[in-house]
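Heads up, there are several structures right after this.
Each value in this text was obtained by applying a stated rule to the coordinates, not by laboratory testing. Computed from a prediction, not measured in an experiment: that's the story for all the values here. Cβ atoms are built from the backbone, for glycine too; each structure is taken alone.
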Structure I
Amino acid sequence: MSVEKEKMVSREEIYDGQIVHLFKDQVELAGRKAVREVILHCGAAAIIPVTADGKVLFVKQYRYPVGEALLEIPAGKMDPGETPDACAARELEEETGYRGTLKKLGYVYTTPGFCNETIHLYLATDLVHTAQHLDEGEFLDVLPIPLDEVWDMIRKGHIYDAKTLSAFAIARDVLK
């Protein structure tokens, strides 16, 4: 059995925000019509920064939509015209105050049932301390955590952020 591609018949813009754009699409598949609510997102990059002594630089920040502070790898959305590599380098330095050698691990679609957000995942090594440059309204703590503790936290279910879990799943063989 092959999977057919849905054809967009029409699109109505519902909301145009700073991060997301919401549309109501009419689609057709195998002669039948359906409605799809779709969020378009500019994309993002997320980075696993590993220090020379084997610690991972996590950020802890309050996430309003879920109502709690989460432990995550540094990440952020791409600026218009920015490449994923450039976004990863920028976000690493902005959030942690470090630059490093980036290795692309892959990418994930965060919620493909209704959103096109793609997060490009990276490993950063050879870290050099510079200065943190947080965006206005961004508040976070940088926490260096030994890699063996990170794996333990993942096994015990203490990390809830999907991009972080995805990045570590992809990087598992590289981080042994």
Structure II
Amino acid sequence: MKKDKVIEKLKKHFTEKRYVRLTRKRDGFEGISTGFILGMSENFILIQDTDEFRILGYQIFPIDTIKHVRFNKNDKTYERILKEEGLLADVRLKHKINLTDWKSICKDIKKTGLTIISECEHPEIQSFCIGELKRINKKSISIRYFNAQGIYDNENTTNDFENITKLSFEDHYANVFSKYLKNKK
């Protein structure tokens, strides 16, 4: 799908508050994101993620990674079921996020105090960093990463903005895990 067509569809579904399926691709990675578009700028999009008829947290990613926007009969059915289950009331943006660039995005997320997940889905890099956003620089962020055992690293992990393909926050997994963290001994 051409970039102007992608942007046109994104704007339409953002305005109409529709459930969408987005195919994201760049430099050898491909990912699918589903949910409701709650924010959009020239370069970034913010969606409220959905999975298995649950309204989840938020994801932000660059618009230039979106290669296809789908809203077909399957998606209409999914949205109808969410509505009939009374779940569409949960679709809302709880935090004001400036989507101008990664720096402004991260500044606003940091203000929330929520755990974030920063991902680079490129096959050569493939990083998944979960933790507290500690520092925002001109070209990167530093995160106090915790591992799958809930143990913090002693040093912050740096993620360059140019490598981030998706940033998540207000995520159920991250929010629950964050309650059970401990420092390295």
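A compact table of results
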{"quantity": "Ranking I, II by distance in nm of label points 7 Å out along Cα→Cβ at positions 33 and 105, the structure that comes out highest", "calculated": "I"}
{"quantity": "For 0.95 (FRET efficiency 1/(1 + (r/R0)^6) of positions 81 and 121 (r between Cβ atoms, R0 = 35 Å, to 0.05), calculated) the corresponding structure among I, II", "calculated": "I"}
{"quantity": "Entry that produces 18 once relative contact order in percent (Cα under 8 Å, 6 or more apart) is calculated, selected from I, II", "calculated": "II"}
{"quantity": "Structure from which 13.0 was derived, mean count of other Cβ atoms within 10 Å over residues 73-80, options I, II", "calculated": "II"}
{"quantity": "Answer label among I, II for the case where FRET efficiency 1/(1 + (r/R0)^6) of positions 25 and 49 (r between Cβ atoms, R0 = 41 Å, to 0.05), calculated from the coordinates, equals 1.00", "calculated": "II"}
{"quantity": "Volume of the Cα convex hull per residue in Å³ - structure with the largest value, from I, II", "calculated": "I"}
